[in-house]
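Enquirer: What follows are several structures.
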Structure P
């Protein structure tokens, strides 16, 4: 049933407008601008999860770069639900929640 509800919500909610402090936004943009070269070999589960988090951070940086609007020491940007969920999950994990 949860999947059925998700199927109905998906076309209705694609992005949510959020505010981020400048330091966090600049870190995300730096993650997007970073060149990653070299091959990935034999990653541990933790390394794989860290790489996934880094990818989501870079996608937030892309969103800030392409559609972010700076407002003083913050940026307003529409983020995809996947990136918002990844950031919330990371916050929960880092706080022990």
Structure Q
């Protein structure tokens, strides 16, 4: 499956009611311990890979794969051996 362009991702996210759309880049091997966000998230991995842990379950996500999180959901993130890029849409 081909990735959308960032403009296409942004347009779809805004049409779905997301008010903030951005690109996030994470250095290789980086991780973020369990935390929450005061917003809902829709995201797509556009480069690299990551592991997302929610409610005791870990998902391995590679370029082209998407995930969603409701606001205030505890989760942890770990990024792969190469830098990882995500396109992220946030809804307050």
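Coordinate-derived values only; no laboratory data. Because the structure is a prediction, the values reported are computed rather than measured. Cβ atoms are built from the backbone, for glycine too; each structure is taken alone.
Enquirer: For which of P, Q does FRET efficiency 1/(1 + (r/R0)^6) of positions 5 and 45 (r between Cβ atoms, R0 = 25 Å, to 0.05), calculated from the coordinates, equal 0.25?
Expert: So the calculation was done on P.
Enquirer: Given a value of 71 for percent of Cα pairs over 13 Å apart, for residues 13-52 alone, point me to the structure among P, Q it was derived from.
Expert: P
Enquirer: Quick check for you: by relative contact order in percent (Cα under 8 Å, 6 or more apart), which of P, Q is greatest?
Expert: Evaluating relative contact order in percent (Cα under 8 Å, 6 or more apart) on every structure, the highest lands on Q.
Enquirer: Continuing with the same structure: For the read-out helix-only ellipticity at 222 nm (-39500 (n - 2.57) for each DSSP H run of 4 or more, over all residues; to 500), a value of -19000 was computed from one structure; give its label from P, Q.
Expert: P
Enquirer: Where does the value 42, 39, 27 come from, among P, Q, when Cα extents along the principal axes in Å is the thing being computed?
Expert: Computed on structure P.
Enquirer: Rank structures P, Q by distance in nm of label points 7 Å out along Cα→Cβ at positions 37 and 61 and report only the one at the top, that is, the highest.
Expert: For this comparison of distance in nm of label points 7 Å out along Cα→Cβ at positions 37 and 61, the top structure is P.
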